[in-house]
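Undergrad: Below are structures written as structure tokens.
Since every read-out is calculated from the coordinates, none of them should be taken as a lab result. Bear in mind that the values here come from a model prediction, so they are computed numbers and not experimental data. Cβ atoms are built from the backbone, for glycine too; each structure is taken alone.
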Structure 1
Amino acid sequence: MALALSVSETALDLTGFKNTVEDLLAGFLNRKAPPADDSGSPDLAAPLRHFLDAGGKRIRPILAFVGWHAAGATGDPRTVIHLAASLELFHVSALIHDDVMDSSALRRGRPTVHRALARAHQGDDSGISAAAAAQFGEGAAILIGDLAMVWSDELLLDGATNPKQLAALWPVLHAMRSEIVLGQYLDLQATGDASPDVSRALRIGRYKTAKYTVERPLHLGAIAAEADQHLLERLSAFALPLGEAFQLRDDLLGVFGDPAVTGKSALEDLRDGKATVLSALALQTATPPQRRALTDWLGEPHLTDEQAAVVRRIIAATGAPAQVEEMIATRYRTAMDALDDGRLPCAARRALRDIAEAVTRRTT
């Protein structure tokens, strides 16, 4: 497969690389469809193709690519392409499972995998109850998510990765997967427990987002080019504050974002009572009546649009959104300071600056 990217000293072709990864994923999943003469087997890759077709930022593949360039872009380019595609397919697995755990209805503006599978299973058959269809959808989505994780390994191993690279990559991949599970577990454990504990929310974000979304993809790409520990530490100094800023922006969008833009409901975080820095800060500074209202309504599964509007007004009145914006700005500045190290290649530094700008100002 040709690598569509610029090797300019000043700029990386991130869009070209993203398109190359998209093509690899599409071709891989198309090959996973059952043969034409096997009409009895379901196409288990179809939900994954549909999921990927809905779009996405592909930030993890792009960061792996930048990490590879930060370490010198040595070795076979197929390795980083397959690594990047593997990371995206693992991410699909995590999102499918996350949507089941959160009972989410929408992802990227489309029905979530478990909702779509439930609807297809019920079809026009009035003999299948809505409850039975929902149970099937959730179970089937878990299996599809598991399959995406299995196939993510297959993609990596198909990428001309040599034994030395694999020996270096596997421990970091295992760490990344353990960290996202820990983050998801902590998130699940805290959901519905309205608390002013900012440190708890930051810890959840560190494992669920900062390390998984930014640090580990950068590390993995750099390791594919035989990065040393010093470079990995320099990348972490950039990645962790930026990853926290990414999660803090997510917190704001989850409550105040436009569903037409984000592709997700603006009610889910409130109905679930997600343990976010935004809600913790609001509870810290709320007046007693405001705190009672937030405690009553955060985590209320049947929260109405009208009640949600009141909750948003209360959160805004506490000043919590402005505090979160300042936390994002502080972490952005910390990440930028980490890029002042002139030993990083110019093109990689420029790409990381552009990514940081996009991540902290995004609306989706």
Structure 2
Amino acid sequence: MTSRTRLATRRLILAGLAASVLAPFAAIAADAPKVIRIGLPLVGTGNRPVGGSWNFATVQIKGSLEQEFKADGIRIEWNNFKGAGPALNEAIANKLIDVFAIGDLPGIVGKASGLKTKLIAADNRRYAYAIAVPADSQARSIEDLKGKKLAVFKGTAVQLGFGKFLSRHGLSEKDFKIINMDSNTATAALATKDVDALFTAPSQLFPLEDRGVAKVIYNERHDPAAANDRGQAYVVATEDFEKAHPELVQRIVNVLVREAAWSADEKNRTALLQLWAKSGTPFSAYRRDYEGQSFKEALSPLLDEEFVANIQRNVTESQKLKLVRGSVDAAGWVERKYLDTALKSNGLTGFWTPLDAGGKPKK
């Protein structure tokens, strides 16, 4: 065999080896979608397509997923729904969304209604609610508002939070004239006194108080009775997308975990609140809302015993309040493998402390 023949043979062998090694990656690339459709029930003031308070909001504002998938030529399509969770559920049912973050009530409603999804990470797990009334109102408590017009965004996590709040006070929605309004419409209605009170996130109410048109008469963050009964948000993937593209789901969770770790660092606290302020809610409102709150705790992505137990409790509470039909097996809904891999690959195993079902550090 001549040296030229040996060289040609060697090249053929190397080409064959390269083809066999690269074939799986070529198949993945060929199978990868051109776009990943992300859903969020968060809309800022003036219908800005951006929100705050959640890990996924931070990911959107920083463009972290766009950076992750840029080299793959995969576009990230963000869908921020003014109709919040109910509108997001409708889009999921119509197969228009691949991965999404959603509040507890609409997340439970969607799953109980038969939407095929997998819960892959926790988002904000310590958000709270508040009540505000016009500045010249004589109301000092929820009891003073009986029979009055009270605005609540129905079908969303806010309604479940409101129902649980009323239960703790021995009341129900029947004790009030409930007006269904999204947060932006409701804050305007409160400012013009078209409603007598508004139940929503504290950060939505503080700007009204700062302007002197409203006053906050209740803040769940200062209520010991609500300490272990806060709202939760879920990061979820449709089963179709998760089964077809597990490697993409893993990369999305990797990004989410890295951003949650960034947010957990107290030196980034101001920068984080400044990012959320791009929603139109002032920096000062977020700062006041989360004063004394640990973002490492509030934004922990862990699917620990506390998080899963709270899902199941919220399912039971939603049924009791007749907000949902059917049921949800929280343990069966949760898929931990993506989060476990993300924690390990990012060197974050043990960074967050898992909690037991009672909210205590797990030993």
Structure 3
Amino acid sequence: MKKARLVLEDGSIFKGSIFGAENEAAGEVVFNTSMTGYQEILTDPSYKGEIVCMTYPLIGNYGINKDDFESSRPHLNGFIVREFAENPENWRSREKLNDYLVNNNITAISGIDTRALTKILRSRGTMRGIITAEQETENKLIEKAKNVLGLSGRDLVSLVSSKDVQKYGSNNKYRVVLIDCGAKDNIKNSLLKRDCEVIVVPADMSAAEILAYRADGVMISNGPGDPDDADYAAETIKKLLGKLPLFGICLGHQLLGKACGAKTFRLKFGHRGANHPVKDFKTNKVYITSQNHGFALDDKSLSELDLNLTHVNVNDGTVEGIEHKKYPAFSVQYHPEASPGPEDSHYLFDQFIEMFD
């Protein structure tokens, strides 16, 4: 395989081999601690603008199948692994990881020490970087990494959101409008399983247009980037508060908080993986959750607002769930449609539907 380098803006350089598409990739370098689920990670729109490092050492061993996609195509900017399996073994496999990346023009690098890279990102924070096979000097490559666009200061939601309205399950009992900020397919599927008609709408749709659907509730999805760059969505949510039940997931959680007056901040290295413990204050239970975010709500900004803190991250104490004191509206930072627990958090969809009656 062709020799390549991963170059970070702080000057760190890792040598490996390029696979997938033989292009140069640029983005913010983050890490994910999941042992499985690389297909879902590749196709999660929340990774737009990021190069993802998998901490688990062998990736691609069960190939790519037709069932585990979270959207129609990959969205991340690049992929980093210690070793990728060239010949997968699984009865569901339909395609090799390398072939899938080539066909979707995604650049990846293998053969680097992903544990060392993860330690750097944990100690110094996520950084901009590039994957390249170009034979330029190290100084030029480091300068190129420093000039990569970060996640803040640009609207990544608009790059992954639906451009038009899509409807599913038209004969179902309930109707839910899903504001698509970069929604994973399993959010829609979780609602369909609960007898909901799902109307997927663009993230920039107005509150008046959403209310015209006469839905039983509104779901605000996950998505990429800095919530401060999607203020238009937060303004829409503010106008929907009190009009009908609201449920936010991940970026949708941050946007609901912002709509209520809360502030957000950037995490040092984010939460990305399928093993994050979250405590539910109502039940006093701890759930194992799937997470993917680099920003969080500021707990200090909640005290003067009409919001209750419902969930907290056991590892670092960050806000993982809120509910409105007056209106039927709540949100969680993690992904209840995923199954790391494996089904610990599915009850949140049932809680949402109970608000319809």
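Undergrad: Given a value of 21.2, 67 for Rg and Dmax of the Cα atoms in Å, point me to the structure among 1, 2, 3 it was derived from.
TA: Among 1, 2, 3, the structure yielding 21.2, 67 for Rg and Dmax of the Cα atoms in Å is 1.
Undergrad: Right, something else. Comparing distance in nm of label points 7 Å out along Cα→Cβ at positions 102 and 158 across 1, 2, 3, which is largest? Present the calculation step by step, with values, prior to reporting the outcome.
TA: Values: 1: 2.9; 2: 1.9; 3: 3.6.
Result for distance in nm of label points 7 Å out along Cα→Cβ at positions 102 and 158 over 1, 2, 3: largest is 3.
Undergrad: Which structure, out of 1, 2, 3, was Rg and Dmax of the Cα atoms in Å, for residues 182-333 alone calculated from, if the result is 14.7, 42? Walk me through the numbers on the way to the answer.
TA: Details: 1: 16.8, 57; 2: 18.3, 53; 3: 14.7, 42.
Going through each structure in turn, the value belongs to 3.
Undergrad: Using the calculated result 5.6 for distance in nm of label points 7 Å out along Cα→Cβ at positions 38 and 310, pick out the matching structure from 1, 2, 3. Working shown, then result.
TA: Values: 1: 5.6; 2: 2.2; 3: 3.6.
Checking each candidate, the match is 1.
Undergrad: Where does the value -5500 come from, among 1, 2, 3, when helix-only ellipticity at 222 nm (-39500 (n - 2.57) for each DSSP H run of 4 or more, over all residues; to 500) is the thing being computed? Please report the intermediate quantities before stating the final value.
TA: Numbers: 1: -22500; 2: -13500; 3: -5500.
Only structure 3 yields this read-out.
Undergrad: Still on this model: Where is distance in nm of label points 7 Å out along Cα→Cβ at positions 230 and 246 largest, in which of 1, 2, 3?
TA: Details: 1: 2.7; 2: 3.3; 3: 1.3.
Largest one: structure 2.
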